[in-house]
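Listed below are the structures to be examined.
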Structure 1
């Protein structure tokens, strides 16, 4: 009987261990993407305390295994020649002209608002008035005034869908008006992340340029990257993000072709001299631990500042970073606005870019994978 009890106890213990292992495997599987990009001839690497290996399947995918034998997930593996990129770090000017004109506010006049009555909403992008394509707030105002109060057909875009409505202007303050505020352009300063020396494609900022009122990405019609002169920095403090101080200085250095959630992209006019080239780090190669960012704080050359990658693929963000670099903290209080796009280097590879600073903790912030930015840059160069 004692032997039977021992057998039952051992069986129960084994079952509990197997159940715990399966739970851990399932949880680990959920953290892994469905597809990986890797250099030709190399295996997928995972930043995990447990050993992960890959095994090809008969259908062209690979199975990721724990301890060489416990299957975790079947994924797609895409291979490519590893790109070599010119690291940025220098500040540059961004000038955008929108594709259409974005509605940023609406107000009533004499108790009515024609724009609201027509069904327009803040964030809509007006593309045509009475069939004429419009690219400036001035032209929209001219067409509304010239209507004489007659109905105007407004073509607009909302969430990627093309729509149309009828707007009836009202006479107010000496002319016919629509009761809406619109924005047609934007300008600012960001940081260059990298340049592809083969195509001239460049990436910067790491996040979209949004309208300050609607928080929606500005639809890009045309834009340019320009030279800027950095005069200094307003230091960050808890609750108050600092910023780079500078002004547009000189001519344009490239053309912008894309403004999206992953940053701004385009083609550079000429490659910089004495450029530092790094191989692209794929997302699966990024690990928690030491790294450095390249950023500009004054009119001199970009500098290296130590950071730590605290988290990877956490809470909907590619990277969470932190700096304890005494030079950066002393000069800027930590990360500041305008550093968005600063390239992140780890293990000799360009693996990401800074995107945002934590408002209540300027020594911390978010980052984006360079692999993601590279894919956007390739598409932007092809447009």
Structure 2
């Protein structure tokens, strides 16, 4: 692997870095947001700023108006965007939209792309991905899916309840996973204002960086035309891997930016704050934590770049995706946790951004598969000799 960045990517990285510093971070305390994320008005303003800067939806293909970034290029750009919790929203690269855009580009028909994908790439609409369900339905084990789709003439009738659906409140369309009569799974597309869809409530979650929060969505005799099936009938689990393997990695990229932000804030603090006659950074216990932060940040970045490099080569990376998800989510979490400890009282107040990053990031070790499930999956592959 060549770890040097080409001049064009360095220039793009610096453009994103300056955009986040000058156009995004000043809006972090804007009142147009609450515990369920940025309001539509704030999101629209952020998107407009990114559009004017030529940075909107950079991961989308050039044909759709994006920059057509490779996975390595995304690793660099997404980390910079993630330096602010509003950065991914501004660039239109936040979950679940980023992963949905990737999936739609890979699987959707031309008509579906025109109807749903094109406005989304332009930053005009949002989407949600409806797979997770409350117990006893699908969580980390999608095989437990209880939402059903039954064929009725030229339509499919969907019934069920989804839970922890990021961005459901305010989304324009949904990708819905449902179980067929033969036990297979299929993905369906539907406008969120269609009869038969109801966002029952928003959950009160730890994080508050996702537009629309995390909702409970009820499907009651939702009729979806056969033309709105995403991909082929019965291949929903296969398409989920097309979406989830890269999406786990882009989560790692964005949260790396937040971890780096927390580290930068803590490092600046310990250089200036004095205790027992010298700056905090000169105390060995604090200095060791700063050094450990640096090592964890680099460990996460190297795992991201390695998996991104494999994806750019066209390799299947389910094992590497799981490994990166565990390594990065835990390393980045350790960084932020140390920053809270290093900063003491300042670290547990809103007077510094570290507390906000801490509460936003904790759920990352659960979203897109808990660390324990990824370890279990990796162990099975290692035992079977099917992993490098």
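One of 1, 2 was used to compute helix-only ellipticity at 222 nm (-39500 (n - 2.57) for each DSSP H run of 4 or more, over all residues; to 500), and the result was -5500. Which label is that? Label of the source structure: 1. For FRET efficiency 1/(1 + (r/R0)^6) of positions 53 and 277 (r between Cβ atoms, R0 = 35 Å, to 0.05), the highest value in the series 1, 2 is held by structure 1. Given that distance in nm of label points 7 Å out along Cα→Cβ at positions 77 and 109, derived from a single structure, equals 3.0, which label among 1, 2 identifies that structure? Among 1, 2, the structure yielding 3.0 for distance in nm of label points 7 Å out along Cα→Cβ at positions 77 and 109 is 2. A value of -0.41, -0.52, -0.93 for log10 I(q)/I(0) by the Debye sum over Cα atoms at q = 0.08, 0.09, 0.12 Å⁻¹, calculated from one of 1, 2, originates in structure 2. The maximum of mean count of other Cβ atoms within 10 Å over residues 125-132 over structures 1, 2, that is, the highest value, falls on 2. Given a computed value of 23.2 for mean count of other Cβ atoms within 10 Å over residues 261-268, which structure among 1, 2 does it belong to? Going label by label, the one that fits is 1.
Only the coordinates and a few stated rules stand behind these numbers; no lab work does. Small disclaimer: the values here were computed from a predicted structure and weren't measured. Cβ atoms are built from the backbone, for glycine too; each structure is taken alone.
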